[in-house]
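Every read-out reported here was derived from the displayed coordinates using simple, explicitly stated rules and does not represent laboratory data. Just so it is clear, the model here is predicted, and its values are computed rather than measured.
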Structure 1
Amino acid sequence: MKLALILWLAHTLPQPVADPMCLATTVYLEARGQPAIGQRAIAEVVLRRRDSGRWGDSVCDVATAPGQFAMALLNPNQRLREPAAGLTALSIALQTSWNWSLPVRERHDVVPGANAFTPGAIDSSAGHARVIRRIGAHTFYRAGALAAR
């Protein structure tokens with residue numbers, strides 16, 4: 001399946017259907033092949049950004065915001081060629097969304113407060129970011145510049 005089809009569906013389907021698809025696609029593109037806990041952390045960052053309202057009011061708005069996640073950065077003609085990884089990403093996206101629907105005090109966050117991630121390490125000595133956790137190939141952090149509006 002081409003990324004272009006998913007992008008089209010993201011803007012065509014009703015939000016309750018499109019958002020899980022966008023979350024699963026983001027998890028797939030950003031972290032397939034990474035540990036499940038790392039994939040869940042990616043989903044948490046997307047959901048936290050959605051809740052902030054800075055990149056939009058839906059998961060699809062956040063996932064397709066210019067320059068933020070792979071859905072907006074990759075060539076739309078790219079094919080998603082790993083169906084097993086896609087099913088794993090969908091399962092993780094649905095589980096994380098369910099967890100996120102719980103009251104904040106009842107959630108089991110993997111990366112509490114993280115609103116960004118990067119492949120590899122990050123230099124947090126400048127004070128612009130607070131590293132939350134490193135999982136697999138990603139470092140998850142809270143960037144002050146990305147705080148809620």
Structure 2
Amino acid sequence: MLDAGMPAPEFSLPDKDGKIISLSDFKGQKVVLYFYPRDNTAGCTRQALAFAALNDEFKKKNAVVIGISKDSQASHQKFAEKHGLPFILISDTELDAIQKYGVWQEKKLYGKVSMGVVRSSFVIDEDGILDAVLYKVKPDTNAQDMLELL
């Protein structure tokens with residue numbers, strides 16, 4: 001697990017349009033990085049819409065919002081278009097960043113145990129250092145909580 005004060009793990013992964021996005025692309029800017037389980041599910045949609053609603057507020061604080069899940073680029077593209085999401089969505093089908101950030105964990109649902117993405121968020125400062133590390137966040141309050149942490 002990661003802790004505040006540690007360097008944020010680097011990644012280079014495709015966004016919804018196939019453009020390779022690296023964390024280092026945002027040096028000099030704050031990054032709100034959030035990991036979510038799956039496009040177009042109830043909780044993930046509410047979380048994404050909350051980030052979208054506050055996108056201008058994040059920009060005012062010189063912060064970029066990036067959402068990551070293991071969904072495909074095509075899935076992200078449909079998700080972003082359907083809901084008008086103005087921020088970056090990254091596809092991590094090989095679980096590269098998902099594992100580096102420690103969000104691939106054992107989950108229990110109705111007594112069934114499986115591995116999956118635990119909804120988590122990180123604030124990364126202008127120098128690539130983790131300012132805030134939050135695992136198991138709530139989809140309805142996560143965006144506002146991250147804005148307040150900035």
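Brief remarks on what is shown
- Structure responsible for -7500, with helix-only ellipticity at 222 nm (-39500 (n - 2.57) for each DSSP H run of 4 or more, over all residues; to 500) calculated and labels 1, 2 on offer: 2
- Highest-scoring label, criterion being relative contact order in percent (Cα under 8 Å, 6 or more apart), among 1, 2: 2
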